[in-house]
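What follows is a group of structures, each given as structure tokens.
Just so it is clear, none of the values below were taken in a lab; they were calculated from the coordinates. In this text, all values refer to a predicted model and were calculated from it rather than measured experimentally. Cβ atoms are built from the backbone, for glycine too; each structure is taken alone.
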Structure P
Amino acid sequence: MDRLWYRLQEDKTPVACNIEDINQSASNILAKTELEINNEKVRVSTVFLNLNHNYSDQGPPVLFETMIFGGKHDSYQDRYTSYEDAMRGHYAVVDRLNGLDSGIEL
């Protein structure tokens, strides 16, 4: 794995960088949705990870993650290689939790 660290440009394109080049003041939260399901607060969060989570030498860097906090599916996560896929994944998880899309398994 050549490239370990990344930063997200304003156009949401990740670029490889040194750890020193990561803007620590920038928020990595791309989307956050709060729900109430069966009287429980549930949060779906999608973030940019900065660290490549593709632990093989094959394929693109895995830099985005959607995760559920709270409720029946607490700690569920899915990871992505692009901003577009991460945003689609975020709203697909929200739709599934809301019962709008039964085709997505959590």
Structure Q
Amino acid sequence: MRAGLTAGAQDWKWSGVHALLDPDRVDGITHTAPVLARVPDFAALLRAGEEDEAATRALRQGESTGRPAGSARFLAEVEASLGRDPRPAKRGRKPRRDEELSALSP
């Protein structure tokens, strides 16, 4: 859809969305249970489309960077769970701390 090849995911012949829309049409490849457990009415999700463009951009960026997207509260929960901050840090070399600098000076 983003590439403009079809009007909807269901229009793409090779899309796994067919198995999600019609459980009798299991394709042997698409694992529908995890998706349908979260989104029981998958057809309604498709009809709703991408209403929040900012959220969609954040999800796409997360796909390319491997970082989670979500609210500040969600990211704090991820940080607590992982023991490290999932948010991107400032790029480039990290500044040296004062102790490291004093240890290097004669």
Structure R
Amino acid sequence: MVTVTIIGDYYVKKAAMLKDYTGYRILFIGAIIYFFSSFGWFWIYRYQKFLTVGAIHSFGIILLTVLFSIFVFKEKINGWEIFALVLGFISLIILIKNGNI
């Protein structure tokens, strides 16, 4: 589900990069993808704790967003962003270690 959500993000970013709001069709595609991904999240939330899904969703979104920004949009990542990713990974490990996930 994280991957589907990131694909929606991809279309929103592509639409935002176009000038004079000409990307509304691409934005609409992103919105449709978000809409359908919400059904997947609905089923996942039925069987998992909010904390568990939230932690995995948040870190997954961050990780895939970074990969998309580097490889698809050719953006540069700086030291602070790497540091923040490491802290996020550590927090996820702590949640797993304490039995919260």
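One of P, Q, R was used to compute percent of Cα pairs over 25 Å apart, and the answer was 47. Which one was it?
On the way: P: 26; Q: 47; R: 31.
Only one of P, Q, R returns 47 for percent of Cα pairs over 25 Å apart, namely Q.
Identify the structure, out of P, Q, R, from whose coordinates relative contact order in percent (Cα under 8 Å, 6 or more apart) was calculated to give 26.
It traces back to R.
Taking FRET efficiency 1/(1 + (r/R0)^6) of positions 11 and 83 (r between Cβ atoms, R0 = 30 Å, to 0.05) for each of P, Q, R, which is largest? Each step should come with its number before you reach the end.
On the way: P: 1.00; Q: 0.10; R: 0.55.
The maximum falls on structure P.
Given -27500 as the derived value for helix-only ellipticity at 222 nm (-39500 (n - 2.57) for each DSSP H run of 4 or more, over all residues; to 500), which of the supplied structures P, Q, R does it correspond to? Let's see the in-between values first.
Working: P: -4500; Q: -12500; R: -27500.
Going label by label, the one that fits is R.
Of the structures P, Q, R, report the one carrying the highest value of FRET efficiency 1/(1 + (r/R0)^6) of positions 35 and 91 (r between Cβ atoms, R0 = 35 Å, to 0.05).
Sorting by FRET efficiency 1/(1 + (r/R0)^6) of positions 35 and 91 (r between Cβ atoms, R0 = 35 Å, to 0.05) in descending order puts P first.
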